[in-house]
1. Given a computed value of -23000 for helix-only ellipticity at 222 nm (-39500 (n - 2.57) for each DSSP H run of 4 or more, over all residues; to 500), which structure among 1, 2 does it belong to?
2. With mean count of other Cβ atoms within 10 Å over residues 135-142 derived from the coordinates and found to be 20.8, which of 1, 2 does the value describe?
3. For distance in nm of label points 7 Å out along Cα→Cβ at positions 39 and 479, which structure out of 1, 2 has the highest calculated value?
4. Suppose you compute mean count of other Cβ atoms within 10 Å over residues 207-214 for every structure in 1, 2: which one lands on 19.8?
5. Once percent of Cα pairs over 35 Å apart is calculated for all of 1, 2, which comes out largest?
6. Looking at structures 1, 2, which one was distance in nm of label points 7 Å out along Cα→Cβ at positions 15 and 359 calculated from, given that it came out as 4.1?
7. When you work out FRET efficiency 1/(1 + (r/R0)^6) of positions 63 and 199 (r between Cβ atoms, R0 = 35 Å, to 0.05) for each of the structures 1, 2, which one comes out largest?
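FYI, it's all coordinate maths here, none of it is from the lab. A quick note: this is a predicted structure, and the numbers were derived from the prediction, not measured. Cβ atoms are built from the backbone, for glycine too; each structure is taken alone.
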Structure 1
Amino acid sequence: MSHPHPELSAPAPLADRGLRITPLGGLGEVGRNMTVFEYDGRLLVVDCGVLFPEDHHPGVDLILPDFEAIRDRLDAVEALVLTHGHEDHIGATPYLLREREDIPLVGSELTLALLDSKLREHRLKETVHHVVKEGDRLALGPFDLEFVAVNHSIPDALAVAIRTPAGMVLHTGDFKMDQLPLDGRITDLRAFARLGEEGVDLFLTDSTNAEVPGFTTPEQDIGPVLDRVFHTSQQRIIVACFASHVHRVQQILDAAVAHDRKAAYVGRSMVRNMAIARDLGYLHVPADVLVDVKDLAELPPERQVLISTGSQGEPLSALSRIAQRNHHLVHIEEGDTVILASSLIPGNENAVYRVINGLARWGATVVHKGNALVHVSGHASAGELLYAYNIVKPRNVMPVHGEIRHMQANAALARRTGVPAENVVIAEDGVVVDLVDGQVSIAGKVDCGYVFVDGSSIGDVSESSMKDRRILASEGFISVIVVVDSVSGKVSGGPEIHARGFAEDISTFDEIKQPIIDALDRAGAEGNNDAYQLQQVIRRVVGRWVNREHRRRPMIIPVVIEA
């Protein structure tokens with residue numbers, strides 16, 4: 001993970017009446033969103049999400065923001081504000097609450113309901129909840145919060161205006177400007193304009209689609225496409241989408257009714273989230289359309305619709321198991337139709353294509369964003385961001401939520417609308433930004449790395465360990481066991497060589513055994529009898545040979561036994 005300001009030192013104390021903004025995740029990556037605001041010694045945290053591992057994170061389940069910068073100041077946290085219910089914004093909350101369990105939580109009804117089910121899974125006690133909706137204001141210490149409706153790919157998303165004596169910050173969260181949303185809840189541009197008239201000193205804006213020209217396609221445009229797919233499909237239909245995409249599930253249920261099909265959920269998170277959305281009135285399930293997946297199997301294929309998790313190719317998801325034909329209830333058949341109703345999160349492309357190929361191998365027709373309009377983004381494209389800048393007219397801008405190229409494209413849009421270049425700051429995770437007297441500046445940098453969750457282990461896997469795992473995964477390992485006479489220093493047994501992931505034929509190593517013995521005997525003759533030094537000799541000899549003869553760099557584990 002690179003930073004644009006590697007030379008920065010630790011930030012100086014915050015100036016009087018200044019506001020400090022410290023991103024601990026989400027800047028320079030798509031996921032792991034977490035930003036800390038500080039005024040007069042008090043802290044406000046906005047979002048606390050996870051990043052899902054990629055192929056170069058072997059064995060990792062989740063990646064968390066790094067709490068170290070605020071770990072000894074958690075008592076100063078007034079609240080955690082959650083802009084919406086996606087995992088990359090709420091998923092790390094249970095881990096933060098393990099550090100201080102009584103942090104008040106602020107969010108919309110659906111957001112907090114989705115979070116509560118997660119907290120119960122982690123066996124955490126319920127903390128103070130402030131359920132808010134658009135138009136509400138809430139004072140927490142020196143922070144005066146106002147919430148604004150924004151449209152996203154999950155209902156009940158909110159932007160938050162943070163008023164402090166240092167000025168006003170408007171944080172969009174994730175948003176777009178769909179003018180024909182399925183739930184009729186549009187991004188409140190009138191509120192954005194009103195806040196702009198009051199004076200937005202710092203605008204934190206979603207960067208994910210800043211490189212995409214024009215406007216994001218309305219959700220309503222997907223309905224006719226789904227209808228055509230349902231009309232032409234002669235057998236079972238399986239739709240994979242995010243377990244939180246209530247709007248897409250609504251469209252699928254409506255299409256199922258229109259084409260006389262029954263629907264069932266597959267995947268624990270899908271079942272849980274849609275039950276919550278239904279109970280709260282965000283999902284309207286037509287009568288008699290929804291059945292248990294076991295009952296669905298009793299119907300003829302042309303009357304079945306499965307709504308599944310796994311649109312990102314997650315190895316343990318329902319769709320991945322279906323593609324591998326090892327799901328205990330669903331077996332893909334020739335003529336089935338699979339719809340991937342989601343966009344690709346950067347880094348997941350290979351996993352998704354593996355699933356698509358697996359499904360196609362069994363004769364399924366796979367419909368995805370690349371060949372049909374079955375998904376639209378939840379993020380504002382460049383045209384919408386320009387509208388936002390022109391409506392809000394911010395004094396300073398700090399792009400958030402995106403890789404560095406997304407944030408740079410967002411910053412260029414801000415400058416095009418007239419924001420002075422010196423008032424547009426691009427910061428990555430850990431880069432500290434201060435707002436003092438109406439002007440932003442970079443104040444320094446705090447240590448901010450990846451925190452890996454590996455099974456029940458949190459933070460025990462270092463970047464060095466991850467490097468070792470990558471070497472093992474791609475290059476294999478070689479172990480060399482040698483017995484050395486403690487008196488003469490000469491090799492008295494071995495070398496015994498074992499390898500995994502490198503060469504199946506053990507005779508491959510015959511040619512390197514004598515060079516190992518010769519090198520150890522020379523080292524012993526020179527008085528280098530320390531076991532660690534002899535291990536280094538073995539590592540050098542074997543490493544050079546492997547690199548020269550096989551163009552590989554496996555992990556080499558030498559063991560020296562003194563006898």
Structure 2
Amino acid sequence: MNNAVEKKLALTHLWVAFGAFALAAVMGLYQVVERSGFFGFLASREVYYASVSTHGVLMGFVLTTFFIMGFGYYVATSSLKLPVWNKTFAWTGFGVALAGVVMAALPLLGGAASVLYTFYPPMKAHPMFYIGATLLVVGSWFWCVSMIVMYVQWKKANPGQPVPLVMFATTANAILWLWTSAGVALEVLFQLIPWALGWVDTIDDGLARTLFAWTLHPIVYFWLIPSYTAFYCLVPKQAGGFLFSDEMARAAFILLVVFSLPIGFHHLYMDPEQGHGWKLLHGVGTFIVTLPTFITGFTVIASLEIAGRLNGGKGLFGWIAALPWTNPMVLAMILGLLMLILGGFGGLINASYAMNAMVHNTAWVPGHFHLIFGGTTIIMYFGIAYYFWPVLSGKPLFCKSLALTQLWTWFIGMMIMTTPWHILGLLGQPRRIDSVNYNNLLTLSWEPYEATMIFGGAILLYSSGLLIYNLYKTQIGTETYQGEVEYAEPIHAPTDLPEYLNSFKVWNIVIAVFMLIAFGYPILQFFLMETFGSGRWGV
């Protein structure tokens with residue numbers, strides 16, 4: 001199959017993703033420097049909050065969405081051996097999403113949308129920001145439709161056959177995104193845009209936060225699933241081995257989709273609008289969603305052990321040294337797993353009601369978030385990029401050793417930056433502040449950690465530059481590359497999968513029931529009672 005158009009489609013998405021990443025990385029270093037208070041001439045609340053908001057949107061929405069779409073388009077065509085369904089439709093989705101990014105960027109950079117990436121009311125942004133964010137989500141829905149249609153096409157043409165695992169995971173992510181983005185879409189369309197345009201005077205903040213909670217935690221798994229997909233479908237082959245279990249991988253993706261959706265209220269533990277029972281329900285669900293992570297950890301480490309022993313590793317742990325540490329994809333996974341273990345521990349604390357009360361709204365939270373998102377998720381995006389770029393561009397990777405250096409510096413920089421963040425949280429430093437100059441005693445106890453964070457941020461910016469430079473030099477190279485992406489084979493190929501491991505029909509019904517239970521009354525209550533003088537319909 002001649003897939004030159006598909007490669008161009010994927011590569012265009014990825015360049016937008018990493019262009020956003022580069023700009024956000026610069027802002028990230030500025031933020032840790034400015035808030036430290038060490039450089040008084042940089043102090044500016046307006047610039048700081050505009051930067052934080054733009055940084056969060058670029059990293060959390062633009063980088064991830066465009067990367068996931070580009071990654072999805074190519075794995076769909078390469079694994080199913082089908083062209084992208086309706087290329088005009090796919091490019092239209094790209095155009096809508098990009099137009100939304102540009103529209104949202106204008107008020108963000110101008111300081112008219114300094115509401116952080118969660119954009120909680122009563123902070124209000126310029127209407128262009130909300131409309132642009134909506135267009136970005138709508139554009140991503142085009143991708144979701146494309147993935148689901150291609151999945152259905154392949155199943156019809158291959159009745160009874162297991163859908164390739166990489167496409168099964170990608171379709172799972174598309175379904176997850178359609179479900180979870182509905183919450184923020186309802187909030188923006190029916191509350192924030194009318195409010196920002198002046199069509200209504202007030203909105204119900206509690207309803208807005210509840211709707212955003214629908215999206216707030218599941219979006220983490222939307223970001224993470226491509227990394228898990230690489231864990232299962234790319235790394236074992238790159239490591240020289242096999243996937244331990246195809247069936248366990250499918251079960252993990254199904255569990256991620258089903259249990260990651262009805263659990264957003266652990267972000268609202270300190271909010272008064274939801275009762276303790278609902279928070280308990282969501283809290284229990286949050287602990288349940290650790291199950292697919294444990295399954296993933298076991299399966300991918302077992303896959304690595306298989307590769308290490310095939311490479312000659314002996315003894316109990318000799319297989320670890322026998323792994324190809326000089327392969328960027330393998331190295332990215334190893335470093336990503338280390339950060340996932342540490343970040344996952346912090347996640348269990350955040351999900352625990354009593355312990356969450358100690359770290360809520362402190363620097364601990366961004367420390368945890370950056371370790372999971374900036375650590376595990378993004379480092380795997382780097383590994384995928386180093387593997388995909390030669391395939392998509394037709395040019396060999398400019399410098400493999402530079403890629404390895406970039407991955408190590410990213411890991412080191414992230415650990416140096418996030419560790420002080422966690423400690424500062426335990427010392428009581430609030431998050432979302434532009435200055436840490438509270439009083440002399442607090443400032444003295446916080447200053448060493450702030451200085452360490454600046455050092456970590458500088459390493460991360462350096463690492464970001466290495467990434468962009470390597471990809472750019474690859475893109476403009478004169479040599480040619482003819483390889484294609486190779487997917488891992490399981491030790492035992494699935495030949496007779498039960499339908500519940502090869503289809504999402506029953507799981508969509510389960511999700512609908514779970515979402516109705518978890519969010520039905522918590523949302524309906526805002527329309528059944530008067531809440532602090534707000535209108536009956538939450539506006």
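1. Only structure 2 yields this read-out.
2. This figure was derived from 2.
3. 1
4. Only structure 1 yields this read-out.
5. 1
6. This figure was derived from 2.
7. Top value of FRET efficiency 1/(1 + (r/R0)^6) of positions 63 and 199 (r between Cβ atoms, R0 = 35 Å, to 0.05) goes to structure 2.
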